Structure P
Amino acid sequence: MILYLGTSSLVKLYVEETYSAAVRQWVRDAEIVATCKVAYTETVSALDSCYQGRHLSKQEYEQIIRAFSDDWPSFASVDFDEVRAGQLIKKYGLRRFDAMHLSAAKMICGERPSLSFGFSSFDQKLCDAAAAEGMRVLTIP
């Protein structure tokens, strides 16, 4: 299975949050873990916010940033279609980065519609849009 991780899911691999264990299990079960190229910047920003908000110590922050940076090449990072992302904003009222993620996921699915594909995000609006676009959205049982 190809597992697509939105940034909210990607962060759960590195910071202990509700449902982190489920995301980690999905990653272990996946053959390929994919995300949009913008997720690198978004994830670093999210981790920085955790540090600035004092949810991570300086040492934890530095270790997590290093681990994420080391892991990044193992993810299939894909680009997005800016025109399609704009259309998805209008169609679903998505925020810009969410539309970029959905566009990237659609690029993967569009290339091979018969792929075993799972989409993961903890943004309900993005998950609803992914489901409306015909993607299998992974949910917590």
Structure Q
Amino acid sequence: MPSLKMVKHQAWAFYSKWKKQKTFSPAFNSDVRVSLKGWYHITGARGFKQRSAGDVYRRLMILHHAKTIIETATTIQNVQVKGKITYYALDSVTQVSENDKTEWRKLRVIIIDDIKGNKVFYSVMDKKPSIRPKIQKKRMPHP
């Protein structure tokens, strides 16, 4: 398993290239801008939400999927308004490789509006499968 430092370095190399490219989203029928705001949010830097090392690691490992999801998603799955910010969610079920295992996982990309109304990449997250087995409740037989 690569170290957080190595994963962060590789993710930054990808992210800095991505920032220079146009990323068109069919869901919005417009370009989505990639800025440092998304990087700071994902890594918990510069006063943004503080994240555990494990959370940062997981988000950086799936970061490259965010670009593909933005470019292929045709439907906005969820819209939330918090204060003056509108958050849009694009979902995808994607194959994710982790610890020499590949599994299907639900990924969610968050896009926000900037003050000019442009769409801006903000975050990527996954719905990690539960490692605890589901416990079935014992049923009482009917009398």
Structure R
Amino acid sequence: MLELERPADMVGHIGKELGKSEWLTVDQKMIDRFAEATGDHQWIHVDVERAKREMPGGKTIAHGYLTLSLIPRLSQGIWRIAKRSRGINYGANKIRFLNPVMVGSRIRLVQTLKAAEPIEGGQRLIYEARIEIEGQVRPALIAETIALVYD
């Protein structure tokens, strides 16, 4: 894990891969809970029996936005800033869902720092976030995400 003292220390890592997270299994319970939270109950996500009959691979797939929402969780195992007061998800410049995540798949985050810009009291950090699926060449998603990290 990359451990830094202050948000400004991220500047030295611009253009570098910060690391890879541990693998995380996406199970049906996780998918169902996301469906409940968002109201997105499309059958491709929650109807296991229908998916067996009609989906390529015979399995349900995770919501794209579920996969995206796991970036903060997965990044916790990649880097840490010891002296920071808070971090805020600021947004995304570009998100592409490239490959579905089938139930039971293991995913991980590969995170690269693209830019670090000073803001009042901290840094605006822009990352390339790539969610890989174990055993697959094409990633589940690639996104350019933005976070604000304060001293």
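All of the numbers you see were taken from the coordinates with simple rules; none came from a lab. Everything numeric in this text was worked out from a predicted model, so none of it was measured.
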Checklist entry - Suppose you compute Rg and Dmax of the Cα atoms in Å, for residues 51-98 alone for every structure in P, Q, R: which one lands on 16.3, 42? => result P
Item to check | Computed -5500 for helix-only ellipticity at 222 nm (-39500 (n - 2.57) for each DSSP H run of 4 or more, over all residues; to 500) - originating structure among P, Q, R | outcome: R
